[in-house]
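These are the structures in question, set out in turn.
What follows is calculated from the coordinates using simple rules that are stated; it is not laboratory data. What you see is a predicted model; the values in this text were computed from it and never measured. Cβ atoms are built from the backbone, for glycine too; each structure is taken alone.
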Structure I
């Protein structure tokens, strides 16, 4: 799970970024649909980001303007657990960003920063609607309504300097449990995902300060249409709220609330090779919330 296919492994369409610690944090349509077991998948992403946050989108900074190139390498393998489809994924980001401020609170002019982001591990298991099937069995299986659970674990392994306001790594653990529901309606899919990001503390925030953050809740919806075995398109939206922070125990009064909309186009170039193009933009946000727009290009190969 955590990957998708329509009728067999040859039509695997892959999945998109779901990082809680980087500026591309929502799923795309069909990310959690069933696929055969014992598949290996490799994904490469390029994301162009325009944001008011560092790479960690859960921490907007007043007056910040950031443009970044975010690259991700992602490996996944599907397998069976108790007759249901499961998967493990490992994701490694790298980012190159340019940042400036409206005032000189942190620095003048434009600063550049590049480096590795926080490694993520994702554990996935289907609850219903995603039986563990071989490639031969999967070729004759009809997609059905499903519910899948996932746990994202973000590790504090990325580049981090406590004396810098702009970092690629976040220097804290993040745990993100997620539930994904989907149902087919003729040539279309309707999907609803919900998740919560639970943040560990950063004890080296802007020097030796302690950063704490409350849980950040999100729900997203996707409506996608299948044109043929090799092409589909979707409309997407995500709403998130929460994420207030404390610095050295002092409440920052910065509860977040924002709505993001977007669209994506998935395609196959060969039975094992395909990709996705997606765009998302913030259309409504509370003061102090993330305001991010992102272009995404993903390519994937399955064997």
Structure II
């Protein structure tokens, strides 16, 4: 565990502080500040879990139960804090209570499976994990654990059958990503692309999935397939983050399409939030010869404007 905590202060600055000072100065102040604001308290409580402050996380988790009531997410979060503190019996009791209240909770099953695994009950852990995935096949954490449990024993055929069963569940899309990854390791690019596309098409929030898919294709060196995904599913006008655009631009640059890469980045810059605009400038600044290319693009655009203006006036005249 690091002796320092990195966090963002109220002015948006990244600050690093010793764990002792953070515990004495920042945590009590933030708990007091967010005590009545359940959304901000929830976010801070998750930071406390991430940075491993179980005592303070427990205070926040108890308060969240007061503010939200015994809803599924609040009960599971409190159980996770119990787990981090080594209070396994209390965590198990809370998760079982959660499943009584919310029988379709796949996340409660996944966390319960972790507890069984910690207690050495491997068969029970696997059974509970699988039951949770059939309740909710799109759990990232649970699905990663599930897939790894097969791969570590090289049970690829059995994994494929289980994933196919999960893929058949209504609303499932994340199992398709794992099927694509499996196909990639077997160098079956055609199948991988099929599953990647199905994952994108089925996902309710597509941007994160496209970002993941283009990242994986780029890492594997399949730049033409990456470009295909972007041109079929991605639009610079409907994004919250620039990272897929960066993947796309890198692929275009690697296929000698520098002008198109810069055009895509500049188009994206018009629609992205202000905090990401400088990242796009920095990206373009690292492209060799970018200034000359942009100057040529601007000159070409200006030379086309009179002709287009003439066309518009012509149609206006005939109207």
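Observations, loosely collected:
- Per distance in nm of label points 7 Å out along Cα→Cβ at positions 39 and 263, the highest-valued of structures I, II: II
- Test item: semi-axes √(5λ) of the Cα gyration tensor in Å calculated as 34, 18, 18, pick one of I, II: I
- helix-only ellipticity at 222 nm (-39500 (n - 2.57) for each DSSP H run of 4 or more, over all residues; to 500) from the coordinates reads 0; which among I, II: I
- Parent structure of the calculated result 2.6, given that distance in nm of label points 7 Å out along Cα→Cβ at positions 79 and 143 is the read-out and I, II the choices: I
- Structure with the greatest value (metric distance in nm of label points 7 Å out along Cα→Cβ at positions 63 and 95, set I, II): II
- Source structure (of I, II) for relative contact order in percent (Cα under 8 Å, 6 or more apart), computed value 18: I
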